[in-house]
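The numbers here are math on the coordinates, done by the rules we state, and not lab data. Just so we're clear, the structure is a prediction, and the values are computed from it rather than from any experiment. Cβ atoms are built from the backbone, for glycine too; each structure is taken alone.
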Structure 1
Amino acid sequence: MDLADLKATARKYESAKAERLSADRAARDLKTLEDGFYFSLVQHCNQNGGAGVDMGDVLVEYTATQEPVGEDWAAIHQYIVANDAMDLVHKRLTATAVKLRWDDDIEIPGIGRKLNEKVKVTFK
């Protein structure tokens, strides 16, 4: 790719990025509006005993479920170790903690390295 092509590609990249960011802003605004309507529907259902409403051409259904929330991580960790219950947690690494160890020349068994490449374009 010659310099003229590189420059044209950089400009197309910047234009596409600006268009995407504009669409992201519009989507966030729509999401805020959507969330307000959703909250109103939930509030109505809660005020009516959790029942849904059938209005002929529109059906509003309501369900509520309980989701787990970690409150005592020491107790959770103890349970996982004592019961070989690794299925209770996601198996992923905290990248920042691993990188800090790498900075201290500490290699952790079983952890590989994946190259992430970035290109930054600045117009002057």
Structure 2
Amino acid sequence: MPVSAVKSAATLLDTSALPTGSELVATAERIWDKDLYLGSTLQAWVIAGAVTLGVLLLAWLVKSMLATRLRALAQRTTTQIDDLLAELIGDLRLPLLAILAVVIGTRFLSLPTKLENVVTIATVIAIDCN
């Protein structure tokens, strides 16, 4: 084996160029709570995502339970109000609930004004289209 090949192999195995554990931890901490992505830290984005998913799940469960109970009540009564409420709640669509969950989740972020405006417009459109 030529000497140059042995030196190349030794260079590939040299670990002195790799970051140390403390350097990796410092980099991870910087990415997690110092670097900004659209004005918010990665930590804030993860929290906002978790809140959004939690709110969506909770809203869907409440909607389903409330619609079922209102339909049962509407069958037992002669008034039209409970029929209307049961129909309105039962007709709520997942996209509307998702957009409302995103709006709540974005409250945990520091978004640029233009992006906040996009979220607001999307919310108005979703409510109008439902």
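Among candidates 1, 2, the computation of relative contact order in percent (Cα under 8 Å, 6 or more apart) that gave 27 used structure 2. Once distance in nm of label points 7 Å out along Cα→Cβ at positions 35 and 115 is computed for every structure in 1, 2, the highest value turns out to be that of 1. Computing P(r) over Cα pairs in 10 Å bins from 0, in percent gives 8, 16, 17, 25, 21, 11, 1 for which of 1, 2? Structure of origin is 1. Between structures 1, 2, the greatest calculated value of mean count of other Cβ atoms within 10 Å over residues 59-66 is seen in 2. Out of 1, 2, which one gives -18000 for helix-only ellipticity at 222 nm (-39500 (n - 2.57) for each DSSP H run of 4 or more, over all residues; to 500) as computed from the coordinates? Label of the source structure: 1.
Computing distance in nm of label points 7 Å out along Cα→Cβ at positions 27 and 43 across structures 1, 2 gives 2.7 for structure 1.
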